[in-house]
Structure P
Amino acid sequence: MIARRMTKTAAVTIVALLVAGCGGPNQPSVSALTSEFVYQSLAFAPVAATGAGYHRHGDIDLDVLLDDPSPGALDRQLAFYRGFLERIQRLDSTRLSLDEAADVEILRGQAELALLELDEIRSHEHNPTLYVELVGNGLFQPWTLHYASKPERFAHIIARLRRVPDLAARAKAHLRAAPSIWTEVAEAENDGNLALIDQELRADVPPELAARYNAAAAAALTALEDLQTFLRTELSRRSGADWRLGETLYARKFRLALGTDRTPDDVLQEAEQDLVAVRERMAAIARELGARDVPEALARVARRQATPETYLAQVRADLDEARTFVHSSGLLRLPPRDNLEVIDTPEFMRGIYAVGGFSPAPPLEPHLGAFYWLTPIPRDWPRDRIESKLREYNFYKLKLLTIHEAMPGHYVQFEYANDVQPSERRLLRALYGNGPYIEGWGQYATEAMLDAGYLNHSPELRLTFLKEELRVIANAILDIRLHTKNMTDEEALHLMMEDTYQEREEAVAKLRRAKLSSCQLPTYLVGWRGWRRVRDEVRAERGDAWNAAEFHEAALSQGAVPLPALRRLLMRQ
């Protein structure tokens, strides 16, 4: 009931803003443009809307819909983003406040990114994981997000199941060719969807809805099994499409996705220089630990590890430990809500989340759950794969992962962002926030924890963190070189396993991730270095009045703005 009231209020707010609609003669209101963009883009994507806590768009119940990939729907999206971009470009930037300028920067970038995707990259014609993950998320979110009673949410799941056959048919019609790696991952994730529908959801459906569920599930399962056959027997033979974006498209997407004026070549040059410097720092710590070299020191560190059975329990203990340290260290005040759950990564998302990840609470319903995902180690893996995974995600690395994803990393970050006002600004920065700001905070916050003495300045933890820094550097090199420099698989694996000391299991999974995505892996390095620069500039400007906790809280209270805009916003205070 609360969700419905909040959504109606949001809809009324949109109308009021659009009527008020003006920041002066011939100047539309930025708040009105922001509301229009946020809510209309969510209406185009009902599955994402459920995840955001936006349940109704006018008279349309979004929770019963799946995204519409029909040609007419895609044309409507193109028309909206083109028209919206034209209006944004007519704004007089000299009359904008710093906050409005930051919002406009995000709006312009997101509209251009949407047009680039729909008009030129056209993933809907080549990437089957889009459709498979759409089904999985469309069913998983109403199951796990308690925005309404269980029977009502299962009624939404049933309505979406009834739409799966049409979506599967659209996928088969749209997908002209796909890189083999995309088809392979889609098959594996679709197996997760089949299990979700046939086993997990079926076991939990309220008895009074069982007959309706079974009927809808039967049709959906048939459609997804047919899609699986199509992936294995037809699309797998149409492997002419390339997962590489190429230099021109990659440079354009890089600028928009990262919200930066830095070029891929600039970032690549910095990354390759940093790789040498970090290796030297690791060698110094290895000597401190009495090892002959870095590989020997890392091998010693990796011996302290969990087991597949205790993996999740260790992460939960690490979360409690990190929370206690943040409280005692004074790094920043923790937000009052405590709604984080640690769960297994959903099967249909394990293609891209081979290790884990974070799913924030819906920005329109922040009281609902936020999830720290950890991908379990499959029981049927051969022993060497299991051992490789546990060496990489050893006692120390799991602590770093938990800091980055949860405490005081992404979970704390998004909880602060949920208090940004006004509401349309909060939604824009939560849903379309700057990637380097988000991932950079995860890395910066981890570094801040270690600098503050977490785990008593353990040299083993610091060595593991420097290995992670090498991995962040390798992420950027990998993404840029794979997509623009024709880097081979062998060169990529050498970079990760030899130059940056990663286990083979980690390197193979990261190579797959780099082929499944583009312009996401560099956000860690670009963001981390960007956060450091903003901190150093603000500290220099404040002088003796500098306070780290005040800086962290003020920076997080802005929401995920591009980092140059963050600097301007903080310097005004």
Structure Q
Amino acid sequence: MQCSFYVKIKPSKLFLPCSSLIFGCMKSIINRKKVFIWALCLSVIGLLSFKVGDKYFEISKNLELYASVFREINTYYVDEIDAGKMNKKAIDEMLKTLDPYTNFISEAEAEDFRFQMTGQYGGVGAQIMQRDDYVMITDPYEGFAAQKADLRAGDILLEVDGKQVKGKNTSDISKLLKGQAGSEVKLLIKRGSETLTKSIIREEIKLKNVPYFGMINAETGYIKLTSFTNDAGNEVRNALVELKKQNAKNVILDVRGNPGGLLNEAVNIVNVFVPQGQLVVSTKGKISEWDKSYPTQLNSTDINIPVVVLTSRGSASASEIVSGTIQDLDRGVVIGQRTFGKGLVQSTRPLNYNTQIKITTAKYYTPSGRCIQALDYSHRNEDGSVASVPDSLKRAFKTKNGRTVYDGGGVEPDIKVDLKTLSLPVQSLVAKHIIFDYATKYKETHITLGNDAKSFKLTDADFEDFKQFASGKSYDYTTKTEQELEDFKLKAEEEKYFESIKATYETLKQQLKRDKAADIQKNKEEIVSLLEEEIVKRYFFQKGKTEASFAHDLEILEALNLFANPTKYASLLQVKK
């Protein structure tokens, strides 16, 4: 999802002589099957609405050339062409020369785009994933149709409305599950050894921007913000009000992995923590009349409560407006990893035949004046790649209190926390769905989990049961040492030395032979934390998984340590002497 806002642009009344192109099209029409191409030609001619003059000559020339090429291919190419498909490909390839955020939205893609902007769609309300030849339910949304019909994580879809879905991908299944609210969809599912039929009435699904908020401890509130669709600001505001009722003295705003959304909602979220009339973001583009400043419009909820914003490499666009503005105003401390670096704003323009185009029309700037865009799409390398802004070209800016911040590469956190990476054995257990499958098995044998997701702990007996469960599963991984040994072997063979060291190689290989059970034991702490989150999710859904993660979430633990040291918190927001 990209940070977007909408502007109304009056179309120019522009003209260009086009009679020769019209007659050229007429002469090339062989039969009535070419009507579509006629329409395409006329559509392109319609685009030639530019004032006569040198400024528009290149544009009009190339549009006429494109129509001519299209017409000739359709008329004389040996096989029939799919005109719509070919034109879509041409448009997409043209837009690829700009940036990843300027996109043509076909009529068929309009519903997905609406969901990106609103978080709303008609369907059953569940996440799915590919699993071999089938698609599996991974996470029914609490309170929506799928959960009400007792669809569970681990259920495999066999049929949708009587049609077998073996071989279908997640995109195919998603389209089948979506539909008009109030309509019925019938599913045949496999759950363990059982085959079950489910009749589900689709609902209007509106995913919350704040899927979870709650108290981590007696004084610290936590707000998880996953998107910036309509009403995100009110959701954050309401969450803070409720947390303060629960005696929250500090608050964590988590935008990790949040890809962004509506620009105005980023302004509304900052407004929760800063006074009315404060500049949050400004936009500047080619058309100066569209340049705009976005100050806060409402009274704040709390301008004094200590705030920590959690960021990650996946925090982009509107997430960076929020974290960058909080940082620029010295209103809170940013903890985590450097953000993605998307400082571009898109506007959506309607086109013919229920299509749209989303165009990058401006760059945005935080209150200090910096733009955090990391890649310069206007200057590509010879191979078409785009380079990051080098450190030597990054410019320094000052926060409200005089701290130095930089443009050109995302929001740099005030406290960096290294990204936690899983060990190779654990990566393999996750990739092969062994942790997921054990959680499914656990749910089958444990009817309840108690009333509190935070307090659930996997017992030693449960962990031994998991080791036994995993021992019969197929999963593999290659350690760096093993890979380097194989690289050494290949180099030795290339240089004709291998036969003389073969015995040594075989000895080393045997010594490195992995003991999977030992590797699981060695990585017990890491595996247990993942198991606890996945198991809790089976009973308390995403809210439970979030709460189960608090005890071992490195960024949250860093935030709690900071709140426990008010002097350090205050010093981070001041210029170091």
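Computed quantities for the displayed model
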quantity: Of the structures P, Q, the one that 16 was derived from, the read-out being relative contact order in percent (Cα under 8 Å, 6 or more apart); calculated: P
quantity: Identity of the structure behind 0.35 (criterion: FRET efficiency 1/(1 + (r/R0)^6) of positions 386 and 442 (r between Cβ atoms, R0 = 41 Å, to 0.05), calculated), options P, Q; calculated: Q
quantity: Parent structure of the calculated result -21000, given that helix-only ellipticity at 222 nm (-39500 (n - 2.57) for each DSSP H run of 4 or more, over all residues; to 500) is the read-out and P, Q the choices; calculated: P
quantity: Mean count of other Cβ atoms within 10 Å over residues 490-497 from the coordinates reads 10.6; which among P, Q; calculated: Q
quantity: Parent structure of the calculated result 153, given that volume of the Cα convex hull per residue in Å³ is the read-out and P, Q the choices; calculated: P
quantity: Test item: FRET efficiency 1/(1 + (r/R0)^6) of positions 178 and 474 (r between Cβ atoms, R0 = 25 Å, to 0.05) calculated as 0.40, pick one of P, Q; calculated: P
quantity: Highest-scoring label, criterion being distance in nm of label points 7 Å out along Cα→Cβ at positions 130 and 402, among P, Q; calculated: Q
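Since every read-out is calculated from the coordinates, none of them should be taken as a lab result. It should be emphasised that the depicted structure is a prediction, and the values quoted were computed from it without experimental measurement. Cβ atoms are built from the backbone, for glycine too; each structure is taken alone.
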